[in-house]
Structure I
Amino acid sequence: MATHIKQQRGVNHLAPYVPGKPIEEVQREYGHDPKDVINLATNENPLGPSPKALTAIEQALPRLNLYPDAESRDLRRALAEHLGCEPEQVTVGNGADDIIMQTCMAYLEEGSEVIVGRSSFPTYNGSTHIMRATLVKTPLKDYGLDVEAMAQGITDRTKIIFFCNPNNPTGTIVTADQVDVFMGKVPDHVLVVFDEAYYEFVACDEYPDTLKYIREGRGNVMTVRTFSKIRGLAGIRLGYAIAMPEILAPMRMVKGVFVVNLLAQAAGVAALEDEAFLRKSVAANHAGRLYLYSEFDRLGLRYVESHANFIMVEIGPQAATVRQRLLEGGIIVRYCGGYGLPNNLRITVGNQAQNSRLIEALEDILRQFCVGFDSFVKDLYH
C-alpha cells in the first residue's frame, strides 16, 4: 500500500555516508577466515584501544543499570583540564559526527549557506542538507584546502565553514599563518568549525593552535576533536568540541539527553591520562607512514605526504578495480570516488604486518593490469 506521508525536503538531497565495509561482512562475502581480513579503510588505531580506557570500562560495567550523567561533568572537567580551558567551554557527543550534526541543527535553517572543501569529510554534506541549507564547495589547492577560495565564498547567508585540518582524505594541513590570514577575513556572523580529528598525529611546527582564538574570547570559532583515532576508541563513539559557552548553548538544546553513554564517559576520562599509549601510537604511525612512503616510491606510485594516520595514493582510472581486488583478498581500503578523487585510494597506516601485506597484495594486483609493471606506471603518469 502506497504511503501519503512525505519526507522532509532536506532528505531529497542526501547521499548516505557509506563507511568502509565491516570486517565481518567481508568475511562472509568472500569466505575469509576471521583472522585473514584487515581494515585499512577507516583510520582506526592498529594498536587497539587505550589500555587505561579498557580498565575504566571494565570497572564501569556493574553500573550499566544506571543512566549516565547527561551533562558528562567528569569527562568535561577532565577535558577542560587537559586543554587548558573551562568546563563550560567544552561539550561532548556521540562521536565527532554527532557534534557536527548538533552544530548544524543549532545554527542552520533554510537559506543558510555552509562552506566546505570540495574533497573533505562527507558528514558535513549530509548534516547541511538535512537542515535544508545550501552547501558551497570550494576547490582544493595542491590537495589541500584553498583558504582564499573559502574566504571569497563567504556571503551574508554563510553561517558555518567546516575547516578539516588535517584534511580527510588528503592528509594535508593548512598552516598557522594561513589560518591567521583566513580568520582575518571571516566576519562575526560566520562560525568557523575546525575539525581536528587527526591533530595528535601532526608533527609540523607550523600547525595552528586554533584553541588560541577561543582563549582570546573569539565568539565564532569551534574546534572539534575525537577519541576515535589516536586514543583507539572508535567503537564507543566519543567526540568533543571547544568553543565559547554562548556558542555551545544552543547545541545543548538540540542534542539527545543521554547522548554519551556511561562506558564512553569513563573511557574518555581514563584515555586522557594514558599519555604512554598516545606516544606509542604516534611513534608507530610515523614509522608506518615512512615505510609506506618508501614502498610507494619503489612501486612508482604518487601519493600525498600525510599529517594523519592515512595516506592517499594515486592509482589512476583502475583505482576502483584495485580496491575491489584488494577487498577480495581480505584487505579493505577506501576508494576516494565519493570525495571527488576517483583515481585515488585512501589507505590507513596499519601495523607492520598489515602494511607489508598491503604492499605485497598491491604490487601483485598492479602487475596484473599490464604485461610489464613498468609500462603500467608509465601509462599512469604519462
Structure II
Amino acid sequence: MKYSGTIVRGVKAPIIRKGDNIVDIVNKSLENIVQHENVGLKDGDIICVTESVVAISQNNYATIDDIGKSVEKHFSNSEVVGLVFPILSRNRFSILLEGIRKGVKKLVVQLSYPADEVGNKLVSEDDLIAANVNPYLDTFTTKEFRKLFKNTVHEFTGVDYIKYYQDIIGEDCDIIFSNDPNAILKYTNDVIVASIHSRKRVKNILLNNGAKKVIGLDEILNEPINGSGYNPDYGLLGSNLATESSVKLFPRDAQSIVLNIQDKLKQTFGVQLEVMIYGDGAFKDPRGGIWELADPVVSPGFTKGLLGTPNELKLKYLANKVNDEEGMKQLIKAKDSNLVGKKESLGTTPRQIVDLLGSLADLTSGSGDKGTPFVLIQNYFSNYATE
C-alpha cells in the first residue's frame, strides 16, 4: 500500500526567451529531476506548463501602437467609442487602455461597481447601503460618484483606479458608473466589451438594444498588425503587462504544443503523461473577494486524458456507511452499481479537471521568482480503492 496521495512538484527550468523550443525545454527539465532527484514517471502523471513561458517562446508580444491600430480598423468612422466593464488592474489592463485610447477619437469608459468582474472593489457594499444606492439601477457620472463615495482607493494596491484610468484616457474623455450595459448607449452606439467571462452576454444585450457596432477584446489583435503578436481565439484576453509600452498575449496553438510535448515525453521516458498549459487558477480569495481568473480560460490547451470532471466520491460521506477499510474500498469500487445510490454521485462539486489542476499548478508555481514554470502532478487519478 502506498502512503502518499497526490504529489505536486514545481519543476525548475532555465530562463525561457523568445525563439526557444518549449517542447525540448520541458523534456530536459523533466530529465533533470528524473536523473538527479530520483523521481520516477508513470502513465497518468501530469505536466503543467505555465502559459507565460509558451507565449514568450513564441515572441507573442504587442505594443500600445499595435493595439491602437487594431482598434482603429474597427472604429475608424466612429466619433465616440464606449468601453464597458474593464477590470481594474495595472498589470492586466492599463496598457490595453492606452492602446484602445490611441485607436479612437473619443472614449467613454463604463465601470461596474462596487467591484469589477473579478472582484476588485471601488467601494464596499456597506458604502452602497450608507449612500442609499441601488447598484442594479443607479448610474453615475464621475462627479456624482465622487460626491457619494469619498474613498475609492483599492484595499490592496492603494491605487485610485478612477483617477488612474482618467489620467490614461485624458480629461476630454468620460468615465461613468453603471452595471447596466445599456447605460453606454446614451453616449455612443459603438462599443468595446472589455469584460472577460460575461462578454458574450454583454455583447448580446447591447446589440439587442440598438448598438450598431460591438466587439470584444477577443476581436482586437486576433490577427497580426505589421508583424505584431496576436491570438486568433482570444485577441487581447489573457494578456499581461510586459514593458511600459507592450503586453504579452495569451499563447497561440496551445493544443498542438501540448500534443507535441506529450509525444516527446513518450519518446524520452516511455510513459504517457498528460499535458496542459495553464494560466490563472480558478479560485477566489475569501478575504478580498478577488477571483483570480482574469484569463479567458484556465487552460487554453490540454491532452484528452484531462477532459471532463473528476470521477470521485466524498470519503467523509462514505465513511458514515461503513466502519472498516475493506468495506470502504469495496464501496468505492462499486460506485457505479446498485451498492451506491444517487446521493453519493452528488458528493463532489462538478468542476472541470483542468480548472482544478490549473488552480493547483498556479498556487504551486506562484507569480514570483520560484523559477518553476512547470509543475509535475502525480497520483492525481489514484483513489482509496486502487492503492
Structure III
Amino acid sequence: MGVAAALAVATALPAAALGASGSARLALDGPAADALRAQGVRVAPISPASGGAKQLKLPVAAGLAGTKTSLVRYRGGLSLAAGKGKRVRLTGLSLRLAKRSVLEAKLGGERLPLFNLGGGRREVNAVGGAIQLSGLRLQLTGSAARALGKRLGLHLASGRFGSVSGAAVRLTPTATPTPTPTGGSGGTGSTPAELSGACPLPGTPGPSGESNPPVATPPLGALSVTSATVNWRVRETFIRYVATGEGTSAVEGAAAGPPLLLPGASTPLAYDFGFPFANGWLDTGVDPTNPADDRAVLNFNGGVRFRYSTHGLDILASKPELELNGAASRAIFSISENGGASQRQVLVNLDLARAGAISQSGNTFTYDRVPGSVPSGTASSVFAGFYAPGTDFGCFSVSFATGS
C-alpha cells in the first residue's frame, strides 16, 4: 500500500477526527526475540492487536504526519508471559519518527523506550496526513531489556528484535496545502480558529518542557494574591476531537463555560474552563509601574478530564499553576493518564508578547488571552500522537488582585 494521495484538508485536525486508520506489522524474528523465546517467554497480542508469537498487527488509533517529527499511537499491545505466573503487559504503544526514532510503550503506568528504530524505508506525507513504513529495524533498548528482565525474572540483552512495517492514513497533517483560487468577491481566507476570535497564535514554542518542575517560591517582599479568576480556552480542534468520544468534563470544583457553536463544529461545545483560586503571589520587579518585569505565580484547584476511550485517551489535567514570568511563562498541570498516578508537567508555554491585552488598574492585574503552545522537547508527552511541539494549544485569560 503506497502513501495516500494528499487529502483536501484546509486545517489540521486531530488524527481520529479525520478517521485515522491503518496498522503496524511487527515481525519479531530477531536474535533478541529468539533469545526471549528460548527462555520460555510466550509473546501474545493484547486485543485489538492480533497475530501470534512471531508477528503482531497493531491497529492505528491516532497520529501526526510532520515534516520533522511524526507520531503514531496504536491500539492494543503485547503480553509477555514467563514461568511461575510472571507476566508483563506492554500497552499504549506509540511510534515517533524523528532524528532519533523510537517505539515506546507503557509498562506499569510508566513510559518506556521499548525499541530504537533504524534502517528500512519511511515515507511521510505531511500534507495528506499519511505515513508508510517498510522494514524498520526494531532494536530492543538497554532500559527495556533491564525492565522486562527484572519483571520476568530473566536475563535479557538489548539487540535486534525484529522489524516494523505498515501504513497509517488520515492522520493530522502538519503542512497546509496550497489554496486553490476560487471565484467571487474574495475574502481573507481566515481559518476557523481565526474566525472564532478566541486565541491569538503564539510567536514561538518557548523553552523545553519539564516533568516535575520545581515549585516556584516567592522572593522576599512578594505580595500575596488575595483573589484570582482564570479561564482556559482549550484548542478548539482538540475539543471537537474528544467530543467524538466521551468528551470533556469539569471535575473537583472546576466549571465548564457555556457551549458555543463555532466554525468547524456541527454542534455547540464547551471550549472554556474555569478553576477555583487557591493561592498566589506577585513580585512587582524593579519597576512596580511596569508589568513587563513582574513575576506572578497563581495556583488553582479543580481539573478537566478529556476522554476518548476507544482511542486510548483518558487524560485528567488538574491543579493548574500559572507562572507569569516574561518569556519563561508557562502553565503547569498535574496530569494523570488512564487512571495512573498524577505527575506535574509543563502542559503549555505562555507567550505574553502575543497576549490580547495586559493591563493594571490599581492592585488588579489582567492578562487577556495569553496564547499557549506545546513545549519543545515533549514529543512523547501527554499530547504525543496529537500535536507536535510548538503547536498552538489554546489560551489563558487571568485576572488577579493583591492585598495592597
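Which one of I, II, III has helix-only ellipticity at 222 nm (-39500 (n - 2.57) for each DSSP H run of 4 or more, over all residues; to 500), as calculated from the coordinates, equal to -11500? Clearly, the read-out refers to I. Comparing Rg/Rh (Cα atoms, Kirkwood Rh), for residues 50-217 alone across structures I, II, III, the highest figure is found for III. Can you tell which of I, II, III yields 4.2 when distance in nm of label points 7 Å out along Cα→Cβ at positions 74 and 138 is derived from it? Of the options listed, only I reproduces it.
A short reminder: the numbers here are calculations on the coordinates, not readings from a lab. Values in this document were obtained by computation on a predicted structure and should not be read as measured data. Cβ atoms are built from the backbone, for glycine too; each structure is taken alone.
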